[in-house]
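Once you scroll down, you'll see the structures, which are given as structure tokens.
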Structure 1
Amino acid sequence: MRRIILKEPAHIAPFNEPARDLRVQNKPLWLWQRDVLAPYVKEEREYENWHEAHQKETEPVESFVHKDNLFFDSELIDEFIRKAQKGHRPVRLAFRADDPAVAMHVRPLTHSLFEQGNLLLADMWYLPKGVAQDVEAIPLEIDTEARERGYYHVPPYMATDFGDLVYELPRKAFVLVENWVHLFVADILFGTFAKSANVEDRINEEWRYKLKVLFKSLYEQKQVLASSEVVRIGKNANIDSSAIIHGPTTIGDNVTIGAGAVIDNCVIGNNVTISQGCQLMLSVVSDGCFLPFRAALFMTTMMENTMVAQNTCLQLCVIGRDSFIGAGTTFTDFNVLGGPLRTVGKGGQVEETNLLVLGGCVGHHCRLASGVIIYPARTIESDVVLLGEDRRIITKPVRYEDSDHHPHRDKYPYPRLYPREDRV
């Protein structure tokens, strides 16, 4: 099968970078897509748009076409391609408009889902005789098989109904990445959180797998959730004996984990240092990151080569690559005045996120001083420096023009690496 990739040139704020280059599950999105599709694809080609694809793709070759800003997992691809090939006709991926996972987490902040009756059509096609069949494609509906998971009996002002702060986690994940919140959804909700739900369901539904996990824990003399069946550790890892690691967790090569650290349902990349007393839950820490003592992450993504200093807690946040978060910096995640949080969406407009609890987002190559307080759902653009001298409370999105380093260029010689699309 030939894979046809259609580029989406729009940049994702505040990173100022196309979605394909941003990380999910510790991989660039383009590499995640390639790995998921590898069992089906023999060759791939990339085009700027449909017009170029129609001009250059004249052969009637079985083709799989998709935009490069889509996050999907192998379960969704397996079902989509299996049903499409069985039908022997051109199809386009579709979801019910009331599919819980899509309606609650994907549709907010999304502007590229095409509505057709009670269906939402995504930018993914199976065309058995080549791209010329795209106009003939009919919707192929996929059920994400969402399950409710979350936190129950929390204070009712933090929840939607009856004090339950819950999410809809799919078995077949799909996210159209058009906003930084979609990265949070793809990496945390539909990534680490959904993975843990899948393991829980498998243990409950498959008695053979349940026995396998139990026997492995008995053989290794470890707690059930700490056995090698659910905790995968790479080469040359240096893990203190007092550290607590619960699965499902994946830890890469050359990782150092200090005394008293607690890691629960996480993805840890290669060459990562997690020092004494750090606590990580439902988070993704990419390659080359550094967490000094008592740093804490909850449902947070850190892209590569980033540092979060001591006594800092990030909750439901997304942090770009090569950034520094100073000691004691606080990312608040709840609006005490109530109501769903809003963030910067397409065209710089403020839009509803459909989330009552949500942290902030920091772009690439940022430097944040110690003791800064960032309000919920606020964004800090790539290349920004916050010194914390005149403002320690961030109540609005911070653009590059608002950075504190401009009067100190002689002391901060670093160039701007991630300009906005409208600037050079």
Structure 2
Amino acid sequence: MSLLTNEAFTEAVRRELLGNILPFWRSHSVDNHHGGFIAEMSNDLRTRPDAAKGLILNARLLWTFSAAYRCTLSAEDKALAVRAYDYLTHHFIDPQHGGCFWALSPDGTVHDDKKKIYGQAFCVYALSEYHCALGEPKAVDQAIDIFHRIEDASRDGQYGGYFETVARDWTPCDDVRLSDKDLNEKKSMNNHLHVLEAYTSLLRAWPDKLLAQRLRELIDLFERRILNPEQTHLQHFFAEDWTPRSDSYTFGHDIEGSWLLCEAAEALGDEGLLRHIRSVALRMARAVLHEGLDADGGLFYEARNGQIIDSNKEWWPQAEAVVGFYNAWQLSGDPVLREAAIRCWQFIQNRIVDHVHGEWFWRVSRDGVPDDSMPKVSAWKCPYHNGRCCLEILRRVETGVT
């Protein structure tokens, strides 16, 4: 087993970030014809000119280049962060009703005008990071505006939490699915996970009392409603009153949620809450370790009742596993958890990194064969998970953060 020292691990992570991930997106993602960034690219780097420009890709690019600039101080990363900010604010933000459209046509006109709260949350997350990275006061004001619109239109005052989707004018709508593969239920774990993430980021930029209260409520919802009774796995879909509507769980969300919950509690500055959430996070991380990690170090995708139902290994759960297991090791001192983070990192290097065309494959099968049919760039395939993984590990190793 290599990369056992912090120095070697740090160097490998830095090399991946600066030698593969960021150079790929700097070189291949800019749309020089329509502005902003390209919407879709195949694994072998062929662009699809008719693909819609998705809010998630563009918000995550804004977050990535902003966060990268804070680390690299690169003029190129700064310029791309500015480009992403300008495109998001001039094309995705709805000038009539506020908030951001879900998708644009290639020429920048509106393609899907729904306000999916998952997407609004990523705008809050990205705009907050841009503000912190470049000191742009307008960006945090825009994030605050979206926060208030989420609270006014999506928050459930009766049962708590947030509804999935509203119409362009922030009124209720019937089809609330985030994507075609999701259930048409009013509430989901995934939505709440990224609202939690966004509110954590915004609180660091804007220490507001109402925002802090809502973040605390979200942490409580995860404990009481979203986690299963054993507090080991995140349940996926719920009715309005939080009755569970699904019975499977995804290991990537579980391990990601474990460290994002810690980040949220830390942002609130409540030591008692933080100690408690750290114990919950450790329980979640250990469950993923024992149930979801394959012998080769890769993380399976999905399970139900203790049985793996999807053994594929997608890029983003691997990235989240590295951070989540490392976070769990920092909390517990258990070397098995650090070893899991290292093993997953090595699996990424051996199987997930595309050493021919750059960046990471979308997924590989259990036996390590890449799925070349999946895009390298798309509405959902972007540098947020793997870029953030590298930035988080560098921060944690170099500062000794716990």
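Every number in this text was worked out from the coordinates using simple rules, so none of it is lab data. The model shown is predicted, which means the values in this text are computed figures rather than measured ones. Cβ atoms are built from the backbone, for glycine too; each structure is taken alone.
When distance in nm of label points 7 Å out along Cα→Cβ at positions 132 and 316 is computed for each of 1, 2, which one produces 5.1? It traces back to 1. Comparing FRET efficiency 1/(1 + (r/R0)^6) of positions 52 and 164 (r between Cβ atoms, R0 = 41 Å, to 0.05) across structures 1, 2, the highest figure is found for 2. One of 1, 2 was used to calculate P(r) over Cα pairs in 5 Å bins from 0, in percent, for residues 60-275 alone, giving 1, 6, 12, 14, 15, 14, 13, 10, 8, 5, 2, 1, 0; which? Going through each structure in turn, the value belongs to 1. Have a look at 1, 2 and say which one yields 0.65 for FRET efficiency 1/(1 + (r/R0)^6) of positions 92 and 180 (r between Cβ atoms, R0 = 30 Å, to 0.05), as calculated. Of the options listed, only 1 reproduces it. Tell me which structure, out of 1, 2, gives 19 once percent of Cα pairs over 40 Å apart is calculated. The read-out was computed on structure 1. Ranked by FRET efficiency 1/(1 + (r/R0)^6) of positions 36 and 372 (r between Cβ atoms, R0 = 35 Å, to 0.05), structures 1, 2 are led by 2, which has the greatest value. If distance in nm of label points 7 Å out along Cα→Cβ at positions 20 and 380 is calculated from each of 1, 2, which structure is the one that comes out at 2.2? Going label by label, the one that fits is 2.
Here the criterion is distance in nm of label points 7 Å out along Cα→Cβ at positions 268 and 388, and among 1, 2 the highest value is seen for 1.
Name the one structure among 1, 2 that helix-only ellipticity at 222 nm (-39500 (n - 2.57) for each DSSP H run of 4 or more, over all residues; to 500) of -4000 was derived from. Derived from the structure labelled 1.
One of 1, 2 was used to compute mean count of other Cβ atoms within 10 Å over residues 204-211, and the answer was 13.9. Which one was it? Computed on structure 2. Computing relative contact order in percent (Cα under 8 Å, 6 or more apart) for each of 1, 2, which one ends up highest? Structure 2 comes out on top. Across the set 1, 2, Rg/Rh (Cα atoms, Kirkwood Rh), for residues 228-299 alone reaches its highest value in structure 2.
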